[in-house]
Structure P
């Protein structure tokens, strides 16, 4: 945890930025790189009956770490994705409550 779900960015491009991105995010969150999961989702976007390119979008599912960390995290994700030549992209956070999160059937908190 955190889990990053990536849409609209190729697997190869995501692979290229994954190492430096995860290392920077681990530093921001003050945790090990093994706490992160990066998933590249294969999606099909449609508009008026036609297939169109999916908009670059990264959804972050995590335990809240405060606005300062969230802002730095989003800025780092944006920087790495834009280094691929992507002009516009979005990052959104989904926050899990620790008392409602279970690992192997046991509450996290």
Structure Q
């Protein structure tokens, strides 16, 4: 499946393609295919995603704010511009690292 929800008429900051909405986690698929899923996520302050496990590696790239990836034996804080890979089959959660919201790009490999 081709890319979608990405402008073709002019360049735009990636973080501006998705808005934060009070009390929720917003998501926007940029592509879904047999190889990987690419999704923008916007977390309102206090919002999180509970523990989940993916069949392939997952890459998190923080666009705005700061996020915390909670692993079985560690808490990794990522700030804007930083990236982290979570290996396949590792259960983890994603939450804010402070009282502000944050935006991130998630790339999940399918295996």
Structure R
């Protein structure tokens, strides 16, 4: 999976699509985490920052890239694969390096 990134072409429109995918993925995760947590609120108490902590801390990895690699060759794969790499790299580098600080601030509030 890691070596595949060497043959993926990252053109400007594809990079922009990858950058646009990052907030969409975070929003989808916020909904996927927030709805069940809010549904469980009558049965279990949660802190006010638990949804944000679960959203930011839910790091993505190689599974999304592996799934993108299984797509048949074509224009869709040429768009989805670099977008998946962009989201994974953002998640690992930016979210991974800031999760401790983010959770510290969330706990302080």
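Derivation of every value follows stated rules applied to the coordinates shown; laboratory data play no part. All figures in this text were calculated on a predicted structure; none of them were measured in a lab. Cβ atoms are built from the backbone, for glycine too; each structure is taken alone.
Here distance in nm of label points 7 Å out along Cα→Cβ at positions 49 and 81 was derived from just one of the structures P, Q, R, and that gives 4.1; the source is R.
Each of the structures P, Q, R was assessed by distance in nm of label points 7 Å out along Cα→Cβ at positions 25 and 41; the largest value belongs to R. Here semi-axes √(5λ) of the Cα gyration tensor in Å was derived from just one of the structures P, Q, R, and that gives 31, 15, 11; the source is R. In this comparison of P, Q, R, the computed figure -11000 for helix-only ellipticity at 222 nm (-39500 (n - 2.57) for each DSSP H run of 4 or more, over all residues; to 500) is attributed to P.
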